[in-house]
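Participant: The structures come next, written out as structure tokens.
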Structure 1
């Protein structure tokens, strides 16, 4: 375990499974209120893509993605039909997790969680998840693969962080003046919970990256953040170039590259995976 609170959380969940603990009506109501707020946001109508502005939720993303969102938003891929459900599930997980740690007797702060951060001439706004033991923590729901691989450690997360979780955590930490914490991660497939400490995050270095991001976006400088990577089969390069792993979830990947998606040219699997090959001119 990476955090003292993990023991209390696991004990509470074990007791709940045995039927020997009971959640208070006040906590149940708070969880319900938070979920209803999320339902209103996700199913209350309106555009799910607001007019672009740099905010805490996106400041850690690659600058090339932010440049497209600012200058060519019409080129974004359509949001998938699963978008609102994924957002809702994330909100439900956060609401339930906060209720669980409260009932487990783990003290935390999330009152008045709206913050601002002045950086590179911009005032960045956002709302953090929680502060525990004087450290800023984020709550994330994850697929089973992400839970086991991406969120294995800080090192594995920061090596491939297209959603900007590291920069987001750094921004919240700087804005609150608290210690660097980490991520409480809930596996959506089986309900497992773990804490991933941001033990390698150097705050000054990350804030400098965020300052560069703000400057780059505001000056309308387009800089491609990642290059195509070689396709390999059993560790051997095939000679083909494929989309960088950090670009796979980018809404603007087809504007940035000439992509040819087709069944793998090298796999021997019975059902060939679809690979995003890069046409290089």
Structure 2
């Protein structure tokens, strides 16, 4: 019976307002994620030769890349027709709309810029920042859940939730699925994997593989964007826009990890040959 399912309460997206300024739940989650990432980055700072000032610069530009890239990516990937009819929609941030894949491109741009400034490789910076990203992802999904947005497809599972504005039928709380996988599980995977020295690029590759795989899986339970729907693919399986954007991440992550391991083995082999030649 529908009445046996949990009915999500109508929560005001604005926590409080002071004059024209308002603090929203989603914004608060961003701040929580950024603060946690900043603290964890300080813990990992001893593994680098960067200063605290350089770390602050890295996180600032990374955060800016998330915001700008996330907004631009959402508009281009999910609301392109609306953007063509109303270009100013790009700047209407208060209407909502952020894309992880766009945010990722924004962060990549910020990391590339920082690596040139800090005179280190792009992948070294990526390996450092990758374990911090799931914290922000998890916080963002909690914000989605509180806002009762990006809910899942209709279901009859006992933990289904009736979201306001999503009709009378229970739905998968897909925001919590993403919080668990993209936030908690992915963080533990990356944090534990990066505790030991790894080939340059391997941690970044694991992030791409892990996030892409988890997002691709959860998309089967998440309600697709109404104006986009599903793309009919092989075996009549409906593929979502999120899955199309995640597939290259999975492929790229595998390729990057294989390349990193092989490159490291070649370097070790070359070092051994040089050592033997010197002894001879």
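No value in this document is a laboratory result; all are computed from the given coordinates. In this text the structure is predicted, and so the values were computed from the model without any measurement. Cβ atoms are built from the backbone, for glycine too; each structure is taken alone.
Participant: To which of 1, 2 does the computed value 3.5 (distance in nm of label points 7 Å out along Cα→Cβ at positions 132 and 252) belong?
Facilitator: Source structure for this number: 1.
Participant: So helix-only ellipticity at 222 nm (-39500 (n - 2.57) for each DSSP H run of 4 or more, over all residues; to 500), computed for just one structure, reads -11500; which one of 1, 2 is that?
Facilitator: Corresponding structure: 1.
Participant: Out of 1, 2, which structure matches 21.8 when mean count of other Cβ atoms within 10 Å over residues 60-67 is calculated?
Facilitator: Computed on structure 1.
Participant: Quick check for you: by FRET efficiency 1/(1 + (r/R0)^6) of positions 108 and 220 (r between Cβ atoms, R0 = 25 Å, to 0.05), which of 1, 2 is greatest?
Facilitator: 2
Participant: Thinking only about distance in nm of label points 7 Å out along Cα→Cβ at positions 44 and 68, which of 1, 2 has the largest value?
Facilitator: 1
Participant: Suppose distance in nm of label points 7 Å out along Cα→Cβ at positions 124 and 172 works out to 4.2; of 1, 2, which structure was it derived from?
Facilitator: 2
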